Structure I
Amino acid sequence: MRANLQRLSKAQTELCHRLGYAFADPALLERALTHRSHSSNHYERLEFLGDSVLSFAVSAELYDRFPELAEGELTRLRASLVKQDTLAQVARQLAVGESLLLGGGEMKSGGFDRDSILADALEALIGAVFLDGGAVAVRAVVVRLFHEYLEQLDPRTIPKDPKTTLQERLQKQALATPVYSLLEASGDAHNQTFVVECQIAELSLCTRGEGSTRRAAEQQAAQQALAQLATP
C-alpha cells in the first residue's frame, strides 16, 4: 500500500515510518492527529473506534500466544497492556506529540506530552489504520507497537485489578457483585474528571472513586471498598 505522502508534513511522514504503515488516505492520519482544541474535525470519533480495535487486536494476539490461559487470566493480561500509561509510553516512543495538531492553549500547557492526550491520539491512530487498511493490517501494527510489552508478559506476575479482586471476594461469600454508578463528569471533553460510586447493597457499603477516565474512577472506588472490607 502506497500513501500519498505529498499531503503529509515531514513530522507526519516520519511518524508513518515509525508506525510501519503507509496510509492510502492521508486525511485519516491528519484527523487522527488533530485535537479538538485545533479543529472541529478532530480525532475523538477515531479514538472511540480505536479503543475497541486495540482491545480486539490485543485480545486476538493474547488468545494465540497463551492457549492454556482461561478467560479471566487473559482479561488481566489485556488490562495490563491496554491502559493509559502504557498507551502514552508507546505514543512517546512513536514521537506522536511532535505531529499533534493542538490549539494554542493546549500547546502552551504542554498538551503534546500529556498522558491522556497521547493515549487518546494513539487510539485514534489505531482506529485510522483500521479504517484505512482493515483488521489484518491494524493487528500487525498493534503487535509491532506493543512487541516489547507482549514479550515481557508473564501471567504469573500480573496482579488482579481492584475491580476483579473485589468481585471475586464477594462471589466467594455468595454476595451480589458491586454496582458502579457515574455520579459526575466534569471538565473539558479532552480533560475530564469522573466520579463513580461503588455500592455493595448486602453489606451496606458505598465508596467513591475519582479519575481521568470512568474506568480509572471505578478502579479507585473498588480499591476503597477493598480497604473498608479489610478494616476490622
Structure II
Amino acid sequence: MDQQIKGITLMNYADFKKRVENYREEIYRDVYLENQEKIRIKKESTAIKNFEKIFDAVFDITYEKGFQAMTMRDLSSRANMSLGALYGYFASKEELLAIIQKQGSSMIRNIFAQFHDQTAPLLEQLRAVIKTHLFLSESARPWFYFTFMEAKNLTSTGRQAVIAMEEYTENMLVTILESGEEKGIFRKQNHLLTASIIKAMQQEWYLKRWKYRKREIDVDAYADCVLEFTESYCLNPDYAECGI
C-alpha cells in the first residue's frame, strides 16, 4: 500500500473501502514473507490463500468461545485444513497468536501512515485520524476485536506490543491537540485525557457493533457523531474555521 491517500475528512466509508480494497491480500503476503523461513509451504499464492483461511477461522472461533478454548481440531475443521497442513504454517497456538497480533499492528501503522497527512491543517488532521480509526475498525473488525479481547493471553512482550500500539494511536491525537492549542485552534486542556476519551468512543464502535446495528446506525453516522462531540469540546470558541 504505497500510494499516498489524501482527503479523508470528506470521505465516507464506501470510499475508504475502495481505497484499501487490496489490503487483505497484502496483509497475508506480508505474513508469508515475514515467516517464510519458518513455514514449510513455499508457494506464495498457496500460503497467502491458506493464511487468510486460517486467520478468518481463528477470528470466527474466538468470537464464539475465545482463543484459549479453541483447539487445533476446531481450527482444522473451520479452516477446512488438516492438522498436518496447519502445522506447516505455525508451530503452536502461541506462535499463531503472536503472528496475528504483530500483523494487526503493522496493518494499523500502514493505514494511518497513508491517511494521516501531517502537513494538512490541524483540524483536518484530527478529523482524519478519528475517521481512519473508525473506518479501519469497521473494515477489519475481527482483527480489532481479537486484539482487544485476546491481549490478556499474550506473552509479556506481546502485551507490551499491544500497549505500544494503543499509545501510538493515542499519541497521534495528543500531538495534534497540543499543536492546535499552540495555534489557538483547540482549547487548553488535558489533551492526554481527551485523547483517551476519543479512543474509548472509537473502541465502543467495534466492541459493541451489535448495539448500533440494532439501532440502524452505520459507521458514517457514528463517525460524524464522534467528530461533532470532539470538535464541540476541543475547538477554541474564538477559532473560526478558515483554513488555518
Structure III
Amino acid sequence: MWLECPSISQEARPGQFVMVRCGEETVLRRPLSIHQTGDDRLALLYAVIGKGTQWLAARQPGDEIDVLGPLGNGFTVLPEPQNLLLVAGGIGIAPLYYLADMAVKDGKQVTLLYGTANKDRYPVPAGVTEVASTEDGSVGYRGMITELIPQYLEGADQVFACGPLPMLQNMANMPELKERSVQISLEMRMGCGFGVCYSCTIKTGHGLKQVCKDGPVFELNDIIWEEIRI
C-alpha cells in the first residue's frame, strides 16, 4: 500500500516504522515497517491477519489514513562495508526491502537470503542477489532459510535480519553468529509507539529496553531471547 505522506517519507530511513490507526473498531494503532519511500510517498507491506489489517486492506485511493512516524531507530550501515548479507523470513522482508534498495543505490553488493513457507513471495529490489528457500520446496532450497546462513557469511561485511521469532532465536543459537554483529529488526506488539506504555519492553544485555523507542533494531546477541514473549 502506497501513501502520500511527504513529512514521513522525507525523514524515514530503513528499519523505522509507523503507527497506523486502523478504523474506529480498533483501539490501538498498528506498528508497520516502512517498506519503501519515494516521491513524497511511503509504502507499507503487511499480512492481513486481523480486524486492523482487514480494515487497512479495504481502503481505496483517496481515503485518508491516520499515520504517525517515522518512529524508532533504524539499521546502521557503515560507510566502509561493501558486502551486505540480509536474512528475511516471511513478512520480515518488509524493512529489509527498503534497506536492500538503499544499499544497492549506494553502490553496495547485497545478498538476500529470503525464506517463505511456499511459493507465495514478495518481490525483491533490482540489483539484489536473492537466495530463496521454501519450507515445501516449491522455490529454491527446501528447508529453513537459516540453514543457508553459514555458507554465505564469508565475505559479508555486515549482517542484517528480520523475520518471525523462531527464526531469530535460531540465529541467536548459531555458533557462526556468536561473535558477529548482526542487526535484527524485532517485530512486537506495541501500544503507543513512543515508549510511554512499556508494553513492548524486553530484556537485553544492557538492561530493559523498549522496542518502539530503543529499537526496533537491536544487536542479535544483546537480546536475552529466553525472556522474549511475543
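None of the figures in this text is laboratory data; all of them are computed from the coordinates on show. Keep in mind it's a predicted model, so treat the numbers as computed, not measured. Cβ atoms are built from the backbone, for glycine too; each structure is taken alone.
For which of I, II, III does helix-only ellipticity at 222 nm (-39500 (n - 2.57) for each DSSP H run of 4 or more, over all residues; to 500), calculated from the coordinates, equal -17000?
Label of the originating structure: I.
Hey, FRET efficiency 1/(1 + (r/R0)^6) of positions 40 and 128 (r between Cβ atoms, R0 = 25 Å, to 0.05) derived from one of I, II, III reads 0.50; which structure?
Working through the options, I get structure III.
When FRET efficiency 1/(1 + (r/R0)^6) of positions 32 and 168 (r between Cβ atoms, R0 = 30 Å, to 0.05) is calculated for each of the structures I, II, III, which structure yields the highest value?
Going through I, II, III one by one, FRET efficiency 1/(1 + (r/R0)^6) of positions 32 and 168 (r between Cβ atoms, R0 = 30 Å, to 0.05) is largest in III.
Assign the value 4.0, calculated as distance in nm of label points 7 Å out along Cα→Cβ at positions 24 and 192, to the correct structure from I, II, III.
Source structure: II.
One of I, II, III was used to calculate percent of Cα pairs over 21 Å apart, for residues 72-175 alone, giving 29; which?
III
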